[in-house]
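As structure tokens, here come the structures.
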Structure 1
């Protein structure tokens, strides 16, 4: 059983970079490469040698560092086959259900389209870790830039079905604003109110509200809670299909 070491660091304006290190082999993966200089600095700080970049999707704020980092480290760039033409320096193209090995650690590829057409997440079952890019955020989810509500809801259901203890790392720190929106959708949710207070305090200290867990998101994230009677009633969507309720929550967030 792998025991990965994780180093999360802020990068760009509101992204998070993550390094995943397998001490037994020395292998290290970066989840995306938002900025080359900041990623290389994080590697230097930890004293880790980069072996892989695991790309979640093609957006520039997740791939901008690919070319320079690959040139500097010789790493292998892994990414979704469906977006291979848009990912700089891609070496290995992966599809749903395939496995990526980082030393002794194994990640299962989960296709999670909606934010982009080919977006993937990387799930390390032995370590109870999932890296979801811009599909799911703490108390939020990604915008539907290349997909529709039905597609994104299908992707979110895949993540929601992971073991509740799974730690979830995402690509951006939007949690404080997400909590403010979520309270307009489900203000009676005591767990959400407690999470919002915690996140606001962390923001005051300049501390991240990430990682989160699947359990915490199931309890607080309105985008995973379209089955909530309180949410359905507030949206006047009682008895509607869950993907439709999700879609209305997403529309409201877009206008928030």
Structure 2
């Protein structure tokens, strides 16, 4: 068990005034068997009243609506938690066995899995770790090569990407091997940005693995949201009206 402090902030700046802005934030870490949230404060600017709900994947959702003109939306969380990776989560859902928008394999990914399938043996953990090791051998971590719209197939074709891409590809390979897997968004020792990793279903609980760092998840990881892929875990989503809705986003996060 480890006591951690966390901080995450996003500053959205629009290039012109917007209004009638509905938004949903998945930013408050969930209380689970593996993490106990001992304190968490959410600040949003401009001030707006919000509603707290949960989505189908168990994520905390903060929904709000800004009617008047504004050119920015800032939000931050800060708090403390106790993490314990010796505990196990058991919130299984059958949808984690099937391809999703970002993880659907193309011919190249299927061919790659076919080439390594004979060596992917043993327990579920053995197979997951083998797939993670193999992925680490063929993929290069490189910022700027992909973006948030990049799919597993696209990133694998490039053989480059960031944590989101590594996670999507590993999930795709695990599901091809018949192992249920889900995408996790959160904070980790990689301070400065949000991070993503993978959880795979052993048969009776979830285990975490970090493909971009090729390591098992430890108490230095804090879950913010989970889902089939990045689309289910996006920190902020919104719909707004205005002449221009392009935005500049500045993100900062720390886990200590």
Structure 3
């Protein structure tokens, strides 16, 4: 089996990704940013709760922030693609918290060259002033060229206390009972309510939070073994396996 080739790089409050994947399937997850996908060769399938989308070579696709999904290479053929993880602020006015930009679940053939060129510009940015110009150009290009609408960002306040509890106790063992009690919801109903609110099961959400926390620690130079413990993993081999499943690379690749 071919080794997957991927890389991530943080650029101010955005992140870029480049990869060539053959068989990797990312687990259910969501991002707190807009995910802009540029397929250079092959094809990638994105699966949502209600439908799925296949993105092919020469196409651009956007996954909205906070939208649960999983994705994988189509037909086990090499897929070369680039991704920009762009902050919510680029597409939504800060002063209007009730309005949120939703891009349609349709691929775009015409934006491939322009968005690909802007990706390369973002990749070369060194100074914040240039970064702000390039990301504004990216946002303008996407809002002009891709189907979208404005609506309310639906957040279920019933599970907010549980989400906060998870983030505050990410290095501890977490149980359904603890989280349900934090929300004053019966243990029986909590899991269903949580999944409706976030799009993920409780365990999948906790796993994602642990992974995100571990990435920040690794980027600060914390060693993988220590990172695994501080992210709530009590078995380093399990942490290594889950990290690779989520990001298609090993924890050691992110250590400074």
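Things worth noting here:
- For helix-only ellipticity at 222 nm (-39500 (n - 2.57) for each DSSP H run of 4 or more, over all residues; to 500) computed as -10000, the structure of 1, 2, 3 it came from: 1
- Label whose coordinates, when relative contact order in percent (Cα under 8 Å, 6 or more apart) is calculated, return 18 (choices 1, 2, 3): 3
- Identity of the structure behind 4.7 (criterion: distance in nm of label points 7 Å out along Cα→Cβ at positions 20 and 124, calculated), options 1, 2, 3: 2
- Taking mean count of other Cβ atoms within 10 Å over residues 116-123 as the criterion, the largest value within structures 1, 2, 3 is that of 1.
Only the coordinates and a few stated rules stand behind these numbers; no lab work does. Worth saying up front: this structure is predicted, and the values here are computed from it rather than measured. Cβ atoms are built from the backbone, for glycine too; each structure is taken alone.
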